[in-house]
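Q: Read through the structures below before going on.
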Structure P
Amino acid sequence: MQIVKIEIRNFRCIQHAVIHPVKNSVLLGPNNIGKTAILEAINLALNPEAGARWKTIDENDFYERKYLPDDGGEAPHIRVELVIAGMNATDEDVFRENLVPWKPEQQEVIETTEEGVDPFADAVSAIRVFFDGWYDAEEDEFKSGTFFLRAKDLKREECPAFTKQQKRHIGFLIYRDFRALTRPITLEAGNLFSTLLLSQEVRPKHFEEALEGVRNALDPMVQESDFSALLASYKAEVERFLPLAGDEHPSLRFELTDSTRDQVKSASQLYVSSGCGKPIQKMGAGSRSLSVLAILTLIMRRRQGGILALEEPETFLYPHAQRRVIDECLSLASQTLITTHSPFVLERTPVEGVGRVENQAGQVKWRPLTTSKVKQINLYSKRLRQVHCEALMGRGVIVVEGDSDRWWLMGVSNAMNSQAWKGRKLEALELQGISIVSADTNGDIHKLCQFFYDSGLRTIALFDNTSDPAFLDEANTAPYPSIFLQASGLEEVLSERLHVDLLRQMLSKAPHSRAALLDEAAASGLPEAEVRNQSKEFLKTNKGSGPLHFWLIEQVEATGFPDALCAVCDLAAAYAARHEDVYTCTLLC
C-alpha cells in the first residue's frame with residue numbers, strides 16, 4: 001500500500017497543504033519550512049502507538065498556536081487526511097467496509113456517480129482516513145482520534161474508528177533519530193522493539209522465572225549491618241502510628257522490581273555484551289542510529305513491505321553507511337518518505353520522487369522535479385553524483401560552463417569571505433547555501449538553469465560575452481538572471497586581470513601543466529603584454545586541469561582576484577537574498 005494523497009490543516013507551520021507523494025518521495029528545503037511537520041502529520045494518522053505513552057497533541061501543534069474559537073465560533077481543528085491506495089486482495093478484504101474509489105489520473109476520490117454506475121469501474125480501491133485533533137474547553141484537555149472517511153461531507157461522529165489493528169496492517173514506521181537515539185530499547189509496549197516482536201509474532205514468556213531470578217538480588221546490600229539497622233529503625237518509627245501488615249513479625253526489604261510484567265518490560269534494556277557491556281543508548285551515535293534503523297528494516301523484511309518515513313537518516317552515519325541504509329530501505333519498503341540534507345542520501349533515491357517543500361504564509365506545496373522537461377531530468381540523472389544533490393538542498397545556484405569557471409568562483413568566494421570589496425563585506429557562497437554547478441557545454445547552461453529554477457531555487461546563469469541575438473534573447477526572456485562576462489572566456493579574464501608577476505610564476509613553475517613551462521629567467525624577461533598573451537594560451541591548454549587551477553588560486557592574495565569574479569559572487573548573493581518569484585536581468589561584468 002502507498003499514500004497517494006496527503007492533506008494537512010492547522011498543524012504546526014502548515015495552515016494548509018495538499019501533497020501527492022510517489023513511491024519514493026524526498027522532501028527537500030531549508031529548515032523550518034514544514035518537512036518534519038509533514039512526516040509528523042502522517043505519524044499522527046498512521047502510527048498505532050501514537051498517544052499510547054504521551055500526549056498526542058498540545059498547544060504548540062496548532063498553526064500559530066490558535067486552538068481557541070474566535071468570537072464564539074468553532075474551535076480550530078488539526079486535520080490530517082490521507083488516501084492510501086495500491087491494495088492487494090488481502091488489503092481489500094481487511095478494509096472492505098471502508099473502501100473508496102480513487103482515480104489516479106485525476107488524483108481524486110470519486111465522491112458520486114450516476115445511478116447504476118459502479119464507482120470502482122474506472123478506479124482503484126483505496127481507503128481515506130483522517131486524524132482529528134481539537135481542544136475541549138469543558139474538559140480543559142486536548143483530544144484526538146483517527147477515523148475512516150467514507151464520504152467527504154461526513155461529520156466525525158458519523159465516521160467509523162480507524163483502529164490500532166487496522167493501522168498495524170498498513171505497516172507505517174517512522175525513524176526520528178533525535179527522539180529515538182536517547183531512549184533505551186526495552187520490551188515495554190509502544191517501544192520500537194515491541195513493534196518488532198509483534199511483527200515477528202513473538203511474545204516474551206517466562207516472566208515468573210525472570211522475577212524469581214531477581215528476587216532477593218539486593219540482599220548483599222540490604223543485609224549490611226548499617227543499612228539493616230536503619231531499615232529496622234525506620235520500620236519501628238512507622239509502626240508507632242500504624243502496623244505495617246497483619247503478620248506478627250513483618251520486615252522491610254528492597255527488591256529490584258515490583259514483581260509485575262510491565263516492570264520487567266520497562267526495566268529490560270538491550271545491552272551489547274562486549275568488554276564491560278553497555279546499553280544501546282550509551283553506545284556511539286552511529287551504533288545507536290544503525291540499531292534503530294536495523295529494527296525498521298527487520299520489521300519491513302518480515303512484513304514484505306510497509307510505509308517508511310525517514311527524518312534525516314544520514315545523522316551520525318558515514319557516507320558509505322548512508323548509501324547502504326537507503327538502498328536497503330528502498331528495496332524493502334512499499335513506500336518511503338524521506339527528509340534529508342545529505343547528497344549521499346539524495347543520490348541513491350530515484351529522481352522522479354525528489355522535490356522541494358515551499359511554504360508561503362502557511363500554504364505548503366511540494367514540487368517534484370518531474371515538473372521539469374524530460375531532457376533536464378536526464379541531464380540531472382547523468383550528473384547526479386557530482387554537485388547537483390548538494391545544490392538542490394540549498395537556496396541558490398550559479399550555473400557556469402565548465403569546471404574551471406566553477407573552481408575559480410568557489411576559490412574567489414572562499415578567499416573573499418569576510419573581506420571588504422567595493423565597500424561591502426562579502427560572505428562565502430557556500431555559507432549562504434549557494435552552490436556552483438558546471439554544465440557540459442554553453443548550450444546546457446539554460447537547460448540546467450531551467451531545471452534548478454523549476455525546482456524552486458534562486459538560479460543564475462553565467463556566460464562568456466556573446467553578440468548572438470538569439471542567445472541574448474533567450475537570456476532576456478528566461479525567468480532567472482543571466483550574467484555575461486565582458487570577455488571571451490575565463491582565460492581572458494585571468495590573463496588580463498591577475499598580477500603580472502603571478503602570471504610569470506605560472507608560466508615557469510605551475511605544477512601539472514599540460515603545456516611546456518618556460519625557463520624562470522626567460523619568463524622574467526618577457527614584456528607584460530607578451531606575458532598576458534602567453535598566459536591566455538597557457539590557460540586554454542590547461543582548461544579543466546584541476547591541480548593547476550587549485551595551485552594558482554592559492555597563490556592569489558585576497559585583493560588580487562579579478563573584479564569580474566568578485567562581482568559575480570556579490571550579485572549572486574544579493575539575488576539569492578531577494579524574495580520575488582520572478583526577477584529577470586542580463587548583466588555584463
Structure Q
Amino acid sequence: MAIPTVVSKSTSLPQAQPAHTMELGDLLVSYLRELAIDYVFGVPGGAIEPLYNALARSARDHGPRAVVARHECGAAFMADGYYRRSGKLGVCCATTGPGATNLITGVASAYENRIPMLVITAQTALRNFGRGALQESSCTGINTLGMFQHCTRYNSLVSSPEQFEHKLVSALMAACGPLPGPAHLSIPLDLLRLPATAGRSYDIGQLLQCNRLLDPDKVTELIKHILQASKLVFVIGESCGEAASTLQALASMLGAALVATPHGKGLVNASHPQYRGILGFAGHDSARQCLLDPQVDSIIVVGAGLGEWSSNGWDSAVLNSKLIHVDHIVQNFTRSPMAKLHVLGNLRAIFDYVFATVRVSEDIYETGTNYLPAAANHATAGFEVLPTPARCPDVATVSPVPGGNRIHPRELMLELPRLLPAASRYVVDSGNGLAWAVHYLHPRDRRLRHEQRVERGLFFGAFEFASMGWAIGAAIGMALAGSGDRIVCITGDGSLLMSGQEITVAIEERLPMIFLILNDSALGMVKHGQRLAGAEATAYSLPSIDFAAYARSMGAAGQVIRNLDELRNLDMAAVFSRSGPTVLDVRIDGEAVPPIATRMKILGDQAGSSDGT
C-alpha cells in the first residue's frame with residue numbers, strides 16, 4: 001500500500017508517515033478486494049470506526065470503498081441491488097446497537113430472496129460486555145446476534161482474534177453456498193483494532209468457485225421427457241440467470257411455450273414467439289391457460305422457489321403430476337413433492353447439455369438468430385401466437401389516451417419501454433406499482449441470440465419479503481455496480497416517504513438514473529385491498545406532496561408529470577447523461593384498480609379484477 005504524504009503546518013516539505021500496521025479490519029477488506037468487491041454499504045459509528053479506517057486506506061489504493069447510506073436498512077438494500085446487477089457478494093455494515101437493529105429488515109429481505117450478502121456489525125469492546133456500555137448489543141444487552149439468528153445462513157460473534165479469519169471465511173462460504181443468503185459477523189471494537197499477524201491464509205476465490213455439477217442420470221431422464229413430450233411448457237424462475245438464453249433457444253427449437261414467474265420476468269424476452277406471459281402475482285391469464293392445456297404433458301419449472309408469488313398461490317395448474325422441477329437449491333424441492341422428476345444441479349450446465357443433446361437428437365438446424373426444428377412435431381400445434389408486445393391479449397389491446405392531469409398506471413407501464421432506451425433496467429418497489437409493472441411493463445430486450453448469455457435481468461422486485469422502499473436502495477446499488485446502465489426505479493409515494501432520503505446517495509455518487517414516483521397520495525395497495533375485501537376504508541391516506549420540489553431541494557433534477565404527453569416530451573438521452581439522478585413525480589389515477597385478484601383470493605376474499613388476473 002502506498003504511504004501518503006502530508007504537509008506540516010510549520011513547513012511546506014512533505015513529511016513521510018510511518019507504515020501502517022495491518023489490523024483485522026484491513027484483513028477483512030483484503031478478502032473483499034480479492035473478490036473484486038467495489039463497495040461496502042453502511043452507516044459509520046464509533047464501534048465500527050476501525051473498519052471505516054481500513055476502508056479509507058483501501059479507497060486510497062483503489063480498493064473497496066465505503067458508500068454511506070442514510071439509514072442502515074437502505075445500506076442492506078443497496079448491497080442487495082449491487083449483487084443482483086454485478087453477481088458479486090453484497091456487503092453492508094453497521095455500528096452496534098441501533099445501527100445493527102436498523103439493518104435487520106434489509107437483511108431479512110435478502111434472506112427471503114436468497115441474496116448472497118456479508119453483514120458486519122460492531123459490538124462494544126469485549127471487555128465491557130455486561131457492564132451497561134453505550135449501545136451494548138451483546139448477549140447481556142440488546143442481543144443483536146440473537147436477532148440475526150433467524151434471517152442469516154451464518155451468524156457468529158468473533159470473540160478472539162484467533163477466530164477472526166476462520167469465521168470470516170466461513171461466513172463468506174455460507175453466504176455464497178448452495179443455499180445463498182446473508183451471513184453475519186458481530187465483531188467487538190477492540191478486536192477490529194488488533195493487528196493482523198499475517199495476510200490472508202485462505203484462497204477465497206478457490207473456495208467460492210462455482211461448481212458446474214449435474215447428475216447425469218437425472219439429466220438423461222429430463223432429456224427423455226423433453227423428447228417424448230407432445231406439448232411442453234418451460235417456466236422461468238428467478239435463478240435461471242445464465243441459463244435463460246439457452247432456455248429461450250431451446251423453446252424456439254422445440255416450439256415449447258415459455259412462461260415466467262414474476263421473479264423471472266426480466267430474464268425472458270417478451271417478444272419471444274413462444275412467450276405466454278407471467279404466472280403468479282399480477283400475472284396473465286394466458287400463462288395459466290397455457291399450463292391448463294390438456295395436451296401439455298410436461299411442465300418444466302426452472303430455478304423457481306414455488307412460493308406464493310411464483311406458484312400463483314400454490315395453483316394446481318403448475319403444482320401437479322406433469323411438473324418437472326429443475327433447480328440448484330435442493331430445499332426448493334420441498335415445495336414440489338408432487339413433481340414427476342426433480343433435477344438438481346448447476347442450471348447453466350444442465351441446459352447447455354440438454355440443448356446440445358436435443359439439438360443432435362432432433363436433427364435441428366440453425367437459421368439466423370433463431371433455432372427451428374427441421375422436421376419436428378413438437379408443441380407448435382395448438383399454441384396461439386398472441387399479438388406483441390407481450391403475447392398477452394389484455395396487454396396488447398390497451399390504447400393510451402393523451403392529455404388530462406392524471407395518468408392511468410396501465411398506460412404508464414405500457415409507455416415506459418417505448419420511451420426509455422432498450423435494455424433499461426427496471427427496479428420496482430412493493431405496492432400497487434409492482435402489480436401494474438408485473439402485468440403491463442415489458443422491457444425492450446435485444447438479447448435474442450443463444451450466444452449472448454443473459455446473466456442479469458431487466459426487471460427486479462423484492463418479491464418474497466416485499467419490503468416497501470427496497471427498490472430505492474437496490475436501484476442505487478445496481479447503478480453503482482453497472483456503470484453506463486440505464487436504471488429506472490419505480491416506487492410509490494408511500495415507499496418514498498419511508499426511504500426517499502437514500503436519493504441523496506445517488507446525488508452524492510452522481511448516478512444518472514431515474515426515480516419514478518407513482519404519486520396518488522395514498523398507500524394504494526392498502527386502499528384497493530380494503531375496497532376489494534369489503535373492509536373498512538381507513539389508514540391509507542397520505543399528504544399531497546410535490547416530490548419534484550423535494551428532489552430539487554436535495555440537489556436532484558425534478559419534474560412533475562401529469563399526462564403522457566409531458567412524459568413523451570422528456571429528453572431521455574439528456575436525463576441519462578446528467579451527472580446525477582432525475583426524480584419524476586408522476587401523478588397517477590389513484591382510482592384505477594390494480595391486477596391483484598390472486599393476492600385477494602389468497603387472503604380469503606372473493607373479489608376479482610376487471611382483467612381476470
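Values in this text are rule-based calculations from the coordinates and carry no lab data. This one's a predicted model, so the numbers in the text were calculated from it and none came from an experiment. Cβ atoms are built from the backbone, for glycine too; each structure is taken alone.
Q: As an exercise: mean count of other Cβ atoms within 10 Å over residues 114-121, calculated from one structure in P, Q, equals 26.2. Which structure is it?
A: Clearly, the read-out refers to Q.
Q: Of the structures labelled P, Q, one was used to calculate FRET efficiency 1/(1 + (r/R0)^6) of positions 26 and 546 (r between Cβ atoms, R0 = 41 Å, to 0.05), giving 0.30. Name it.
A: Only one of P, Q returns 0.30 for FRET efficiency 1/(1 + (r/R0)^6) of positions 26 and 546 (r between Cβ atoms, R0 = 41 Å, to 0.05), namely Q.
Q: Consider the structures P, Q: one of them gives 32.2, 114 for Rg and Dmax of the Cα atoms in Å as calculated from the coordinates. Say which.
A: Numbers: P: 32.2, 114; Q: 25.4, 88.
So the calculation was done on P.
Q: Of the structures P, Q, report the one carrying the highest value of distance in nm of label points 7 Å out along Cα→Cβ at positions 66 and 538.
A: Sorting by distance in nm of label points 7 Å out along Cα→Cβ at positions 66 and 538 in descending order puts P first.
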